[in-house]
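Once you scroll down, you'll see the structures, which are given as structure tokens.
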Structure P
Amino acid sequence: MSLEFDRKDLKSLADHSADIARLRESLATRFVGQEAIVTQVLAAVFSEGHCLLIGVPGLAKTLLVRSLAELFTLDFSRIQFTPDLMPSDIIGASLLEEDHAGKREFHFLRGPIFSNVILADEINRTPPKTQAALMEAMEERQVTVGGTNIPIDRPFFVLATQNPIEQEGTYPLPVSQLDRFQQSVQMDYPEAAEEFEIVQQTTSSYDPSLQPLLTKEAVVELIALTAKITVPRRILDYVSKIVRSTRPESEEAPDFVNEWISWGAGPRGIQAILSSARSLALMDGRTEINAGDVHEMAFPALRHRMVPTYHAEAEGVDCDAIIKKILIEMPGSLYKPEECEGENRPGFLQRLLGRS
């Protein structure tokens with residue numbers, strides 16, 4: 001399940017763990033609080049996965065992505081998704097040009113997708129035809145134009161934002177496209193102390209400048225190191241049982257999953273949890289993932305890969321509540337609620353977990 005670590009890798013792991021700590025400190029000068037959100041986004045980046053950030057306007061989703069791009073010496077493109085955006089506005093277009101000899105030829109003008117970091121702002125504001133322009137790039141790291149496959153320079157991440165409230169003029173993302181996002185990160189309102197600091201910063205002359213801390217070569221090395229993090233067989237089996245428990249009518253699915261879930265997570269759910277868990281171990285300077293890593297990343301890796309039933313929606317049961325109930329009640333569970341305090345929910349969830 002992993003490549004072999006050598007002494008050079010161990011030294012690189014220690015050095016990069018220190019670099020990541022400095023990166024987080026620098027990011028905190030501009031992006032206040034939300035440490036769990038930062039961790040989840042970095043977990044996607046260091047495993048070269050795509051990330052969907054969902055939250056109401058004004059929670060600094062775009063600021064987070066732009067700030068991360070400044071801390072990496074990577075090519076960055078921002079695409080503002082609008083109802084009139086066309087696929088060629090993302091991928092590029094073939095233009096007929098005439099050279100000095102009067103000979104006419106088609107030349108491909110590359111679009112903003114040919115960057116390392118893509119900010120897909122308000123991705124659900126564009127029609128499915130344009131959303132589909134991202135799908136090949138996200139999955140295969142290439143685009144096809146005129147029958148020719150054009151590779152995209154690595155590393156390549158799509159960090160998309162979405163407003164969950166406003167529905168007019170928006171288009172739900174296809175399930176197949178959602179599945180290509182390694183993580184779906186839910187951004188909530190800041191805590192009172194964090195909000196006070198945000199207001200202090202944004203209503204004064206305070207303007208922190210961010211200096212690049214990680215070169216492109218360093219990011220590539222981090223991604224390679226992440227792939228070498230060990231996944232013990234017992235953890236692989238454990239993650240597989242968690243994901244299989246989300247699928248109604250499967251042997252592992254408990255009764256409440258059959259009642260509340262129409263479709264569960266596929267194999268990409270297992271891959272997403274393990275890839276993100278490896279990134280957590282990397283950020284901590286560890287060579288092996290543990291159950292705590294799995295539990296922390298199960299929520300962002302699975303919530304967008306599950307489709308709740310109408311009955312669940314009517315009762316106010318969301319996917320996070322179901323994931324947590326699975327983690328607590330599944331046979332052989334290693335889950336401890338205090339590990340993921342940010343995922344604890346008062347009220348209905350507590351009553352839900354208390355049901356017989």
Structure Q
Amino acid sequence: MSSVYYVKEYLLPGGTDSDAIDRCFAAANASGGEKTVIFDGKDFQIDRAIRVSSDTRVIVDGCAIRQNDGVFDNVFRGDNLVLSGIDPYGIPLDVTPLSGIRIIGKGGARLIGTGKPRVGYHPFFREYQEMTGDFWGWRTLMISFSCCDGLELAGFRLERTMCWAVSFDNCQNCHVHDLDIRSCVKNGDGVDFRSGCHHCVAENITGFTSDDTVACTALATGRAEQPLSKYLSTLEPYNDSHETIDGSIHHITIRNIFTGGHHHGVICLAAFGNQVHDIDISDIRESGEGDREATVKIYTGYGGGYKSGDIRDIRISNVVSNIAETAVLIRCDAANVTAENIEQNRPGGKRIG
């Protein structure tokens with residue numbers, strides 16, 4: 001039987017919402033076994049990530065969770081990252097396994113990023129800039145889980161993302177569904193499955209994404225450290241904290257996606273010898289808002305080492321393109337990619353390229 005904890009019962013006069021959240025989760029974790037943490041009764045203003053441990057169900061019922069101005073952190077992440085005291089925003093010292101997590105929104109629940117992003121000095125560009133987009137690493141991800149088996153995320157409207165809305169690396173048996181995502185930032189992806197993800201489902205996604213709505217990106221190299229570059233930290237906490245990984249992405253189902261935006265509705269990428277295979281992509285439709293290169297794209301890039309057939313066994317069906325130049329675009333030597341029932345409604349656009 002799951003023990004139930006209400007965040008509102010841990011609020012103290014003059015205290016912050018984040019302190020109350022930490023107290024509530026600490027009490028829940030101390031109980032052992034399965035637990036449920038409920039956000040309700042008010043909107044919550046947070047100044048740091050909400051960290052979720054194994055065997056936890058989180059319910060956000062009829063309210064919003066908003067980041068305060070200047071917050072540089074996730075809204076939700078796993079409580080399994082061992083951070084460096086010297087560089088807490090960099091590659092974790094370790095990432096331990098998680099399992100059995102559900103984060104469910106009800107009654108119009110919303111997750112809202114900071115309205116005033118933190119400004120920091122970027123040593124590569126030698127300038128101060130807003131700390132948003134993938135150059136600034138994993139803290140820009142609204143929801144970030146690494147090395148998790150069995151996670152469900154559903155029922156939210158996600159607004160004001162600082163980079164990707166949802167990102168998983170080295171996760172399995174994840175179900176992401178019934179999300180409305182609204183992004184306008186650089187690298188404003190919706191749902192990203194990173195290296196090592198398998199047996200996952202993303203479905204019933206709506207909204208507008210300023211980058212790819214759903215992505216399978218097998219790009220990690222398992223580097224323990226990175227040279228100075230535009231990318232100040234990893235976007236894949238598990239993969240870059242472990243020297244040897246299986247970087248393949250496989251057995252992913254992506255269906256019933258209805259979004260506008262830019263770049264792509266769905267994209268599959270592979271590099272550095274990682275593979276993407278056994279992917280089912282179906283019922284991908286575009287609203288009339290935005291402009292895209294392709295509704296669905298199969299591609300190698302953002303790194304070398306690709307071999308013929310590293311992307312294979314991709315099944316694409318029921319695609320409706322209204323804003324993309326090409327409905328289904330294949331830009332690599334992939335094996336066994338099938339596409340059926342592809343509709344192109346953009347004047348001058350291509351069905352398959």
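Just so you know, all these numbers are worked out from the coordinates, no wet-lab data involved. Note that the structure is predicted; figures quoted are calculated from it, not measured. Cβ atoms are built from the backbone, for glycine too; each structure is taken alone.
Quick check: 1.00 is what I get for FRET efficiency 1/(1 + (r/R0)^6) of positions 93 and 221 (r between Cβ atoms, R0 = 41 Å, to 0.05), calculated from one of P, Q. Which structure matches? That value comes from structure Q. Comparing mean count of other Cβ atoms within 10 Å over residues 125-132 across structures P, Q, the highest figure comes from P. Computing Rg and Dmax of the Cα atoms in Å across structures P, Q gives 21.5, 82 for structure P. Computing distance in nm of label points 7 Å out along Cα→Cβ at positions 69 and 237 gives 4.6 for which of P, Q? Attributed to the structure labelled P.
With mean count of other Cβ atoms within 10 Å over residues 53-60 derived from the coordinates and found to be 20.2, which of P, Q does the value describe? Corresponding structure: Q.
A value of 10, 39, 39, 12, 1 was derived for P(r) over Cα pairs in 10 Å bins from 0, in percent, for residues 29-204 alone; which structure in P, Q was it taken from? Going label by label, the one that fits is Q. Supply the structure label, taken from P, Q, corresponding to relative contact order in percent (Cα under 8 Å, 6 or more apart) with the calculated value 10. Derived from the structure labelled Q. Computing FRET efficiency 1/(1 + (r/R0)^6) of positions 181 and 197 (r between Cβ atoms, R0 = 35 Å, to 0.05) gives 1.00 for which of P, Q? Label of the originating structure: Q. Can you say which of P, Q returns -1500 when helix-only ellipticity at 222 nm (-39500 (n - 2.57) for each DSSP H run of 4 or more, over all residues; to 500) is computed? Value -1500 for helix-only ellipticity at 222 nm (-39500 (n - 2.57) for each DSSP H run of 4 or more, over all residues; to 500) corresponds to Q out of P, Q.
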